1. In terms of distance in nm of label points 7 Å out along Cα→Cβ at positions 29 and 77, which of structures 1, 2 is highest?
2. Compute FRET efficiency 1/(1 + (r/R0)^6) of positions 21 and 101 (r between Cβ atoms, R0 = 30 Å, to 0.05) for each of 1, 2 and report the one that scores greatest.
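Throughout, read-outs are computed from the coordinates displayed, never taken from laboratory work. Only a predicted model underlies this, so the values are computations on that prediction, with no experimental measurement involved. Cβ atoms are built from the backbone, for glycine too; each structure is taken alone.
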Structure 1
Amino acid sequence: MTIFFKTAGLLVLSNIFMTFAWYGHLKNMNNKAWYIAALVSWSIALFEYLLQVPANRIGATSLSLPQLKILQEVITLSVFVPFVVLYMDQPLKLDYLWAGICLMGAVYFIFRT
């Protein structure tokens, strides 16, 4: 498996944890105090960091820092849209497509040689 795919795979898993840590409490913990939600989110975020830090270290061996960041942003949107639609029961919007097209432009400019 190439460094790019190892990095991307770990970042996808990291983003799943991150998305639940950042937004999952909005659905599941509305009736709890904010500090309880924060503690639960921090415990979920630990797993995010256990995946994100090695992903960035592996990726940094062959990708530039800007490339790592843009890869992260593309993965974030790719994880966030299904989360919003499937888990948070929000409608699928055309704006997600436009955001994805903008990110494709960012990918082009960052990864071109």
Structure 2
Amino acid sequence: MKTIILLTISNIFMTFAWYAHLRDLKHKPWIVAALISWGIALFEYLLQVPANRMGHGQFTLGQLKIMQEIIALTVFVPFALIYMKEPLKLDYLWAGLCLVGAAYFMFRGN
């Protein structure tokens, strides 16, 4: 559970580092946005690295990656809708269903 919680918090930082500058810093030079994004991304790495280290004994590398992608979409959709004021699209649902399929194949017992 610690892995999932840390990856979720990590993805929140990652999403802000990658995309918040598009709204909040769009009138600043790109180097300013990049430096601020790197500062935010540091916190992402401080959570993501331990999360993956803790989870690697419990999950395979592929499982960790698919878990991260599912968490990333789960974090990104509310961010896009609420913070960035993007319209809700069915594409998010279809992407989510694709990730459900990916999770099935990565987590099924072989």
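1. 2
2. Largest value of FRET efficiency 1/(1 + (r/R0)^6) of positions 21 and 101 (r between Cβ atoms, R0 = 30 Å, to 0.05): 1.
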